[in-house]
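Please treat every number below as a calculation from the coordinates, not as lab data. Values in this document were obtained by computation on a predicted structure and should not be read as measured data. Cβ atoms are built from the backbone, for glycine too; each structure is taken alone.
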Structure I
Amino acid sequence: MKAALCQFQIEYEAKARNLRRAEQMIETAAAEHANIIFFPEMSFTGFSMNTMLTGESGGETIQVIQEYARNYHIAVGFGWVKQNGDKGENHYTVVNDAGTVLADYVKIHPFSFSGEDKYYIAGSQTAVFPFAGHTFGLFICYDLRFPEIFRTAAAEADVMIVAANWPEKRIAHWNKLLEARALENQCWMFGINCVGDQKNLHYNGSSRAVNPEGETVNCLCDREGVIFCEIQDEAAAFRNSFPALQDRRPALYKELM
């Protein structure tokens, strides 16, 4: 299975222009025979709190991406905002090469430090889905700081996706946490970040593929682009050779909490 991670320079709140540019990235990934391409959080609007502008009620972005997926014969993962009353939901959706929705996830942990919780409703469920012989788990940005939800998904998933708008000033945390989540769950971690400037924040990317032993195998910093990663059965092999996950004691952990 070959995945493409698209480190996108998002033009703030310019959905139509970003969607047109995303098509070029999708075409590039398809030409390299990738099975699936992943975009950052809020892929085509940037990290905006203006949900009355960016929010959708009819799934317009999904429809556009479904058309791209069918035209270029590639699955696509992307972030968008759903309007829910006077607030929004921070979604990440994956469609296959026929345009069928494989999974849809709502960010469980809105980033209260920046006020996201005042504008977005928190999700309450993880999302996992099978694709190309693997099982994927979906997460968004700030979720990365909460290992409990990754542990839950790891019961099924061998590949975790973290789509983000993670600023440069905390990028060292991003790098270390992706590697930690991979190592502790013995799974692949794909971190997809944006690059460039949005309002008063700078993003330098550092999108990366981390293998189940916590080693970064591909990374891109400081510029827009697409990186690729081919995976086989590395997670299963590592879990079999060093079966640490079988020694977990979930019932005890619940009592301790």
Structure II
Amino acid sequence: MDSAHISIQQVGKVFQTDERAVVALQDINLEIPRGQFVCLLGPSGCGKSTLLNAIAGFALPSSGSIIADGQPVTGPGPERGMVFQEYALFPWMTVADNVAFGLQIKGLPREQINATVERLLAMLSLSDFRSRYPKDLSGGMRQRVAIARILALDSPIMLMDEPFGALDALTRRNLQDELLRIWAELKKTIIFVTHSIEEAIYLADRIIVMTYRPGTVKRDLLVELPRMRDPAAPEFNALKRELGLLVMEEQQRHHHDELRMAAVD
């Protein structure tokens, strides 16, 4: 891996409400090498999605800077593809048309679009569903289409906001394996938000544990377990216990903060 593909320097984010200022992120500093699979882990309210949206350019930080693929992030850009939990597909378009949409917007030749769509449909086991509409697909299949649509744009960076969070356990594991296969083949840099400790260990090269608000980096941990990883292995479970303690500390801080705010009200 070469120099940092994503550089996050002293990033902070403050949301102003009618009553007070809420510090969502504070002094985030991360250097993410090209091709690394990074999971952002922590309880609700720790700023995982806020940081991801800042990297995506949807909600820029209040302070600090983010550089992605050599360019300062000032808004959304084609080098950063985003996969949401909600699938974000066009319901009036078929599977093939959803995957082709971004390529059509770019004005690519029809032959190139068709070849790219066919390749990605085959890669994600969607070829037999190319003429179906999103309403006819399972949740897991819709998420495959959403991933294919981002891959069609060939963004070197993939940002994923709990993309498997609403899926059943079996579908979730199948898509985790599919994502790992695609990552190994295409060498994308992936930043993946999750609440699941097991999912983070199963997927990531590196896990960033974030603190409850204000979100900061509590632990930056390299996962050195060999792939494919066995969730039943002693080493896997030892790491799961270690991360569980870190996340639980922040969950308890969240709980105590809620109790204090309730008492004030």
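Structure data summary
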| item | result |
| --- | --- |
| For relative contact order in percent (Cα under 8 Å, 6 or more apart) computed as 25, the structure of I, II it came from | II |
| Identity of the structure behind 0.40 (criterion: FRET efficiency 1/(1 + (r/R0)^6) of positions 136 and 168 (r between Cβ atoms, R0 = 25 Å, to 0.05), calculated), options I, II | I |
| Origin of the value -8500, where helix-only ellipticity at 222 nm (-39500 (n - 2.57) for each DSSP H run of 4 or more, over all residues; to 500) was derived from one of I, II | I |
| Origin of the value 13.1, where mean projected area of the Cα convex hull in nm² was derived from one of I, II | I |
| Test item: distance in nm of label points 7 Å out along Cα→Cβ at positions 152 and 184 calculated as 1.5, pick one of I, II | I |
| Parent structure of the calculated result 16.6, given that mean count of other Cβ atoms within 10 Å over residues 48-55 is the read-out and I, II the choices | I |
